[in-house]
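S.K.: Several structures are given next for inspection.
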Structure I
C-alpha cells in the first residue's frame with residue numbers, strides 16, 4: 001500500500017487525505033501547530049462558553065453545490081447571513097455600501113435610480129483604466145465614500161497607501177443600489193453548528209489517516225513517501241533560500257464583557273485614527289446559541305515576521321518576482337505537489353480551498369492510474 005504525506009492539517013491537507021484513503025491509500029498528516037483546522041480553528045471559550053474563531057472570523061459561503069454537500073457529510077451548516085457594520089466619523093453604517101449606506105451618509109432619501117445617478121456624479125470618470133486600489137475606488141464611488149469606507153481601513157489592513165496597491169484587490173464594484181446588506185453574494189451561506197475544527201477532525205477520522213501535530217515537516221522527509229501534498233508556505237519548504245514572501249499577519253486584543261458588547265458580529269473601523277481594523281464579537285457567529293457573557297477580538301494588521309502566522313499574501317511586484325523563482329524551484333522537485341493558500345501563495349476562501357483539494361486528489365488518482373507524472377501544481381500560482 002502506497003504511503004502519502006499531507007503537510008498541513010487545514011482544509012487542503014484534510015480533504016486530500018480523506019479522498020486518498022477512501023481510494024485505498026494510507027496518509028500521514030503533519031502540522032506544526034498543536035491543533036487541526038489551521039487558521040479556521042475554533043474552540044469553546046471555557047469562561048463564556050462562546051465558540052471562538054481563534055484566528056479571526058470565518059463565514060462559509062459558496063456557489064458550489066458540490067462543496068456545500070461535501071461539508072454536510074461532516075457537519076450541520078446552520079443558516080447565517082454576514083451583516084457587517086462600519087464606524088466612520090463617529091457614525092455607524094451598513095456594509096457593503098448599499099442604498100441605506102448612501103442615503104445615511106449623504107443625508108438623503110434617494111430611490112435606486114436616483115442613487116445611481118448621484119453616485120455617477122460623485123465618481124471620477126476621468127479615470128478610464130484604474131491601475132491602483134485608490135483609482136478603482138475613486139472611479140466607482142467617488143472621493144467621499146472612498147475616504148470614509150476604504151482609505152483608512154485599507155491603509156491599516158495592508159500597511160501602505162491604497163495608491164500603492166493594485167486595482168485587482170478591489171475586485172468588483174463595491175456598491176449596491178438596494179437595501180441588501182448581505183455581505184456575500186453566494187447561493188449557499190452558513191456556519192457549522194459545532195465550529196470548523198470539529199469538521200476537520202471528522203474529515204481526518206479514518207483508520208487510514210494518522211495525524212502528527214506539533215511536527216515540522218522538512219524537505220528531507222519527502223523521500224519517505226510515495227508522494228507529498230504540501231500546503232505549508234512554498235518559501236518555507238525551501239528554507240527561504242531566496243528570501244521570504246510577503247504576508248500580512250494579525251494580532252488580536254481580547255475584550256470580555258457581560259451581555260452584548262457591540263450588537264453585531266463584525267464592526268469595521270474605517271478611520272485611520274483607530275489603530276485596529278475591526279472588532280469581532282464571536283457569539284454573534286452562532287446566533288442559535290445563547291450566552292450571558294461575551295468575548296470579542298480587536299484585530300490589528302501588520303507585516304508578518306519570521307515567527308508570525310501568515311494570513312494574507314501581499315503579491316506586490318517584489319513578491320511576484322520572488323514567487324516565480326520559487327515556482328521554478330518547485331518544478332525541479334520530485335514527488336511533491338504544492339497546494340492551498342500557502343503552497344500556491346494565493347488568497348483563497350474556504351470553499352475554493354475545499355474545491356481545489358477535491359480536484360487535486362481526483363487528478364492525482366487519475367494520473368497514477370494512467371502512469372503519468374504528478375504535477376508540482378494542480379492550480380498554477382501565477
Structure II
C-alpha cells in the first residue's frame with residue numbers, strides 16, 4: 001500500500017504540553033509506528049516543521065529528535081505546510097491560527113481556541129468560509145477511564161442518569177520553597193491565565209459528548225493563593241482564578257457539579273474523577289480506572305453517628321475491565337484528525353465545538369462576577 005507524507009507546522013512545541021504530548025507522544029510516536037493507517041490500508045506519515053520564538057530551543061529539540069525543519073518564521077513555515085498545529089499560550093493563538101486559515105492550511109489547535117467567545121466564533125467562521133478542515137484538542141474524551149464510562153452509558157448501565165460530580169486538581173506549589181509545576185502566566189489574568197478559561201472548555205466537551213447539552217451554569221471563581229513566585233524568583237500578584245466551583249444543568253434534567261482547583265491536596269485515587277449516579281447504577285471514573293456499583297449490589301447504609309463505621313464502602317464497588325488496548329489520548333485524536341484531513345473521515349471536534357467551550361468559560365466567569373445562574377443560549 002502507498003505511503004503519503006504530509007507536512008505539519010507545530011507552533012508552540014517548546015512548551016511542556018506541546019513538546020511532551022503533541023510532538024513526542026503523538027506526531028513522533030505516529031511516525032515510529034509507521035504512520036496513520038487509512039481505510040484503504042495506505043499510510044500517512046507526518047513531517048514536523050517546528051516553529052517558535054527561540055531559535056536556540058528549536059534547534060535543541062530538532063537535534064534531540066532528528067527533525068530537519070525548524071524556524072522562527074511562521075510565514076515561511078506555512079508555505080511548506082499541509083496542516084498547521086497551535087500549542088502556544090492562548091493569548092497568541094488567534095492571530096497565528098487566522099494566518100494559517102488565510103494561507104489555506106488545515107488547522108488543529110489546543111484548547112481554548114481563544115480567550116473570548118467572539119474570537120472563538122470568528123475562528124470557526126473563518127475556517128468555514130475558507131473551506132479548510134479544523135479541529136480542537138479534546139483529549140479527555142480519549143482517556144481510558146472516560147472511554148469505559150462512555151461504554152457504560154452506551155450499554156444502558158445507569159438507567160436514567162441523575163447527576164455527575166467531578167473533582168479535579170492538585171496543589172501547585174507557590175514557587176518559593178518549591179518550584180511550581182505550572183508556568184506563572186497561568187495565574188495572571190492579563191496573560192490569559194485562570195482555571196476557568198483552562199478547564200471549563202474541557203468540562204464542556206466532556207459533558208456535551210457524554211451526558212447532554214449544557215443549559216445553564218452557576219460558578220464561583222476564587223483566587224485562593226494571592227501571591228506566587230515566578231520562574232525568575234520574583235514575587236508577583238496572582239490576578240487569575242486558581243479554583244472554580246461550578247454547577248451545570250444539562251438537558252434531560254441531569255445536574256453536574258465540578259470542582260476545579262490548583263490549591264487542593266489530593267485525597268482521591270486520581271487527579272480527576274467523575275462520579276455518575278443513575279437509577280440503575282453508579283460509576284466513578286478517573287484517568288485510567290472506572291468502578292461501578294449496580295442497583296442490585298447497592299448496600300443499605302443506616303445513619304448512626306453513635307457507632308463507629310465498620311463498613312468499607314469502596315469494597316462494594318467493582319472494577320470495569322479494559323477490554324481494549326488504550327493508546328495515548330492525544331495521539332488517538334491526532335490520528336483521527338489526520339484521517340479527517342486526508343480522507344474526510346468524521347471529526348466532530350471542530351472549531352465550533354471549541355467555541356462552545358470558550359462560551360461556557362466566559363459565562364462561568366460572568367456568573368461568578370454577577371453571583372447568579374446564567375442560561376447557556378445557542379451560539
Structure III
C-alpha cells in the first residue's frame with residue numbers, strides 16, 4: 001500500500017511518515033502489521049474525541065442511512081446542519097448567532113475575508129506576521145512566510161501585516177481596513193499566546209476605525225484550550241469567528257460565524273455571495289453535532305487544563321527549553337531542529353506519534369485527543385524523556 005500511496009496519491013512533502021493505517025480507536029492508531037501508535041497529535045488537532053468515538057460513529061452511520069447529500073448549501077432545511085448551527089449560537093456570546101457551514105478551515109477563512117469586505121465596503125485585510133490560516137489562494141495571501149508564497153504569486157492584493165503582540169503596530173489598522181484576521185493562538189509560529197490583553201486592544205482599535213476583528217479558532221476551538229473557544233480565555237468577542245479541524249471529531253468541516261445581520265448580507269446584492277455544494281453535508285454535520293453535544297455535556301473541556309498540568313509536570317528535561325500553549329494545544333521547544341526531528345522520527349519507531357509545527361523548527365506538537373487518559377499521557381511522556389536521554393547519550397562530546 002505504501003508504494004501505491006507514493007506512486008498514485010499526490011504528496012505534500014518529500015518524506016511522508018508513511019504509516020500504513022489499518023484502524024484507529026481511542027488514543028491509538030494501528031498499522032497493517034498490528035503495531036499500535038499512541039497518538040499525541042490527533043490528526044493535527046482534528047480528532048477532538050479520539051479515533052472512532054462511538055457517539056460520532058453512530059451519528060455518522062444513522063445519518064448516512066437516512067440521507068446524504070440532497071441539495072447545495074442553503075436551499076433545503078436539513079436537521080443536522082440546523083441543529084448544529086442552533087447549538088453553536090446557544091454556546092456563543094452575542095452577536096455571534098449565524099453560522100455558514102463549509103468543508104474546511106481554509107474555506108472558512110476565505111468566506112470570512114469575503115464577508116468582512118462585503119460588510120465594510122473596504123478592501124484591505126490585515127494579518128499577522130508568521131501567521132498561518134490555510135493554503136488556498138486567499139488564505140495563503142495571509143501567510144507570513146514569503147518562502148512559502150513566492151512560487152504561487154500573484155496572490156491577493158491589499159494584504160498588510162502587523163506583528164502579533166506588538167501594540168505599536170495597531171496604528172496600521174485604519175479606516176481602509178476591512179478586517180484584521182488573527183489566530184487566537186498563533187499555531188505554525190510556535191503556539192504563541194496573546195499577551196497583555198492584546199486581543200482586547202486589537203478589538204478596541206477595530207471599533208475605533210470601523211474594521212472587523214476576525215479570529216481564527218481552527219486549532220484552538222472546540223475545547224482544546226479549556227474553553228469551548230480559545231477567545232473565551234482572553235475576554236474578547238470577535239466580529240467573525242472561524243472554526244474547523246476539531247469541529248466534527250475527524251470529519252471534514254469548517255465554518256464561519258457572525259451576527260445575523262452581517263451574515264445576511266451574503267444573500268443579496270449580489271445573490272449567493274458565498275456558495276458551496278457540500279458545505280453543511282448532513283453526515284458531517286451529524287458528526288459535528290455529536291461532537292459538540294459531547295463537549296458541552298461532559299467535563300472533557302474542563303479536564304484539558306488538568307491534563308495540561310500533568311504534561312507540564314512530566315515533561316521536565318534539560319533539552320526542553322519551554323512548553324508553549326494552553327490546555328491540550330501544547331508545543332515543546334527543544335534546543336534545535338535536529339532534536340525535534342529526532343523526537344518525531346524516533347518516537348514513531350517507539351510507537352508514539354508526534355509532529356512538527358509548520359514554521360518553528362525547534363518545536364514538537366503535542367495536541368492529543370481531549371479524551372486521552374492520564375495513564376496514556378504518562379506513557380507518552382516517558383517515551384519522550386527516554387528519547388531525549390538517548391539523544392544526550394548519542395551526542396556526548
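S.K.: Here semi-axes √(5λ) of the Cα gyration tensor in Å, for residues 152-271 alone was calculated and came to 35, 25, 18; which of the structures I, II, III was it taken from?
M.R.: The structure behind it is I.
S.K.: So if we calculate distance in nm of label points 7 Å out along Cα→Cβ at positions 72 and 160 for every structure here (I, II, III), which label has the highest result?
M.R.: For this comparison of distance in nm of label points 7 Å out along Cα→Cβ at positions 72 and 160, the top structure is II.
Values in this text are rule-based calculations from the coordinates and carry no lab data. Nothing here was measured: the structure is a model prediction, and the numbers come from that model. Cβ atoms are built from the backbone, for glycine too; each structure is taken alone.
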